[in-house]
1. Of the structures labelled P, Q, one was used to calculate mean projected area of the Cα convex hull in nm², giving 28.6. Name it.
2. Between structures P, Q, where is FRET efficiency 1/(1 + (r/R0)^6) of positions 72 and 352 (r between Cβ atoms, R0 = 41 Å, to 0.05) highest?
3. Have a look at P, Q and say which one yields -0.73, -1.10 for log10 I(q)/I(0) by the Debye sum over Cα atoms at q = 0.11, 0.17 Å⁻¹, for residues 16-239 alone, as calculated.
4. log10 I(q)/I(0) by the Debye sum over Cα atoms at q = 0.21, 0.25 Å⁻¹, for residues 128-191 alone was computed and gave -1.00, -1.22; which structure, P, Q, did it come from?
5. Which structure, out of P, Q, was helix-only ellipticity at 222 nm (-39500 (n - 2.57) for each DSSP H run of 4 or more, over all residues; to 500) derived from, given a value of -11000?
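Where a number appears in this text, it was derived from the coordinates with a stated rule and is not lab data. Just so it is clear, the model here is predicted, and its values are computed rather than measured. Cβ atoms are built from the backbone, for glycine too; each structure is taken alone.
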Structure P
Amino acid sequence: MQFYNIHAHLFTMRNAPRNFLSLYLPKFAARAVDTITNTDAGSWFVRTLLKKLPGNWGRRYASFLEIGKSSGQMDVFKKLMASYDDPSMKFVALTQYMEKCGVEESESGYEGQLEEILRVKQQYPDNLLVFLGVDPRWKLTGKELKDTVAGYFDTKLYINEQRSVNPFVGLKIYPSCGFYVFDEKLKETFEWAAAHGVPVLSHCNYLGGIFTNETAYVKSNLNAVDAYTNRKYADNFPALPPPAYQQSGGFWKKLFNQLDTASNKNTCSYFLEPASYESMISYFSKLDRPLKICLAHYGGSDHIKEGDKAPSKKLFGMKQENWYSQVKNLMLQYSNVYTDISYAVADVDTHHTVLKDVAVTAIGGRIMYGTDFFMTEREMPESKDYAVFKEHALGCTAGKSNAWELMASVNPGQFLQSDYYP
């Protein structure tokens, strides 16, 4: 059988916004860490210091830092492949448009990130499967965006005199960077993807990941028009209060000038909430060739562990409903919705719930294995993520097979199939 890791990242800090760390650290600390680790000697010093901290925390962050500061995506991919004992394993690498996060643009530029990963693809045409990151702000109009995407997909990548391959096999979106999945400028691209069977994978982890720090933009886009219902987003939920900017406070946030950053992170949950996808999913589910969309991370490890219980605290977003439950309900309602367990896989306490769901016929055929490498290096080394989950999944019966074969082979193979793959 052919096995896949459906969710990994190869981009380095050179491909991320120049002040990327300021999304997560006070600006003075972010600048200091970034400056010190920009040299090999400085990076070595910080990693060595982290490794000397008691427990595993420092060692894990040192590993994360080492990969993120790698000289290029080729180095990152080689580290990823070295973590697996299966030389034929295929890895989906998700490119990421991060130029509109409100923390400056990247050193490489988005197109530079794409050019670099395609050089990796040329050397590893069979092991590496690339998803093209899409953001409505990348191009001026929806038509220009669709034409650009189609152009990237249709331009064959030269491998040698006997072989050329399709460079991309799917699309990646990251709505918490400041847009809804129902954005009008994305609609033509999604229609093109549906017509060709091209899958879409979206980040969907409660309060986890990247967001935009452009406060004015966040506020202005919160109640945007839904291109699939032709009404304001709030009108999709007439019984609920409209989306509102989530102003955050606290002494330490104020001291380190992090009030806007914390507020933006919380507010960007509106863009990402599973409920915001339903109008788009419903529209594409009715087509002769429905759009396949994966809501990655299954809502996030904390929500998976809570299960279908009521949330333990008030959530940011429209619905006060656990995101794992929201994703699962969408899967039960629409056969074109998938999920993966990336990042959550590093938390062994999520495995029981995930494997129980894989045994459910109605949704088990659409839950996929992925790790979120190299993000998960902060939690557990990739090789251990892989080995521990594989062992648990192999011991779990799912249909006529086991959960590992279903999640890492059958399901991703079905998700990836399109006019461009295999």
Structure Q
Amino acid sequence: MKLLKVDALAEAREKLMEHVEECFFETEEIGLRMALSRVLAEPVLSEEAIPPFRRSTVDGYAVRYRDVGGASETIPAFLKVIGEVCLGENTSLSIGPGQCVYVPTGGMLPEGADAMVMVEYCEPFSDREIAVYTSVASGKGVVQIGEDMKEGETVLPAGRRLKPQDIGALAALGKTRVCVYRPWRVTILSTGDELIEPSEEPEPGQIRDINTYGLCAQAEQEGMEITACHIVPDVREELKRRIEEAGKTSDLIVVSGGSSQGKKDMTAEVIDELASEGVFTHGLALKPGKPTILGYDRESHTLLAGLPGHPAAAMLVFEQVILWFYREKTGQSKRIPVPATIATNVMGAPGKRTCQLVKIEKTESGEVTAIPIFGKSGMITTLTKADGYLVMEENQEGLKAGETVFVHLWK
């Protein structure tokens, strides 16, 4: 039997960077209402100061802070009201010593004013005068010109996955369209004569297809588009036909199962035949995830990945390799792992990078504890019970209870 010549995870990642072309990452311009959760392909700069005028953040009176210095409930300051500002309108009003102007929340401050006093701390003293029962500092209740966004400032960097608040910032800048990375179009192929659809009742020896649905969900959660998904029997020509067909419409083709050295495992030779770059990785020094295949076809600009058939291994490799590559090349910020204390001893696998699933719990003292979830990689419940995973490096023999570890949480 031919043994796999495995790559370290870092080597496989380097090969992805080397073989996959830059043009693989296409961009498009879309409307702001469609941009939520998309990844910015270029930074967004402010072309103007926001706000463009001094705005009140409260409902009250615009004052000169020195005119209300020392004001209190027992010794109020008395000011003359010389007018009011209407929302959405420019104002030509200007205040001098001992004067004030009523300004609603969001309104423009008149010239001469440098602070706002909330209406709750003011009381009409006559038709044109108020008593102020509190002092305020300069700038209190006021957003200065450009305080939110300065002209020329980078408001959102390239690689930013847009959040609702980002959409609001873009709207404030008058941006109705943004340049984002086009989502990868993905085909998922799950191989195996034993696989059936979840809606079917399994006969002895059959199992319902897990990987198609788990991998599709991972891809969609990352913003990718599923072009097609199929269960493929262990027939070489059928697998080849499906991959050739998918190459016409997909950027990424994922084949789960058929990636080890068993008698029916033909994924590597099919990918090697169809991809112009051939198979550049066949085997990872990763537990779980050793039988992993990577190839790239320059003609169709398609990345091909063969993942292990076991659900936990397939989904962990998809996260560690494919999604890592996507985030890295689109400039997304790295996810920060959470420090925790490992609850029990855990054995490593010397020579392999080991992913250990864990559940996170907090003790009564507030300490964050990582509890290992043990189980075979063919079991999907190991993933459902885990909040994330920690990584032991190739030369690490294991972990001792009480050691500090860093947990990569599921999104």
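1. This figure was derived from Q.
2. P
3. Q
4. That value comes from structure Q.
5. Of the structures listed, the value fits P.
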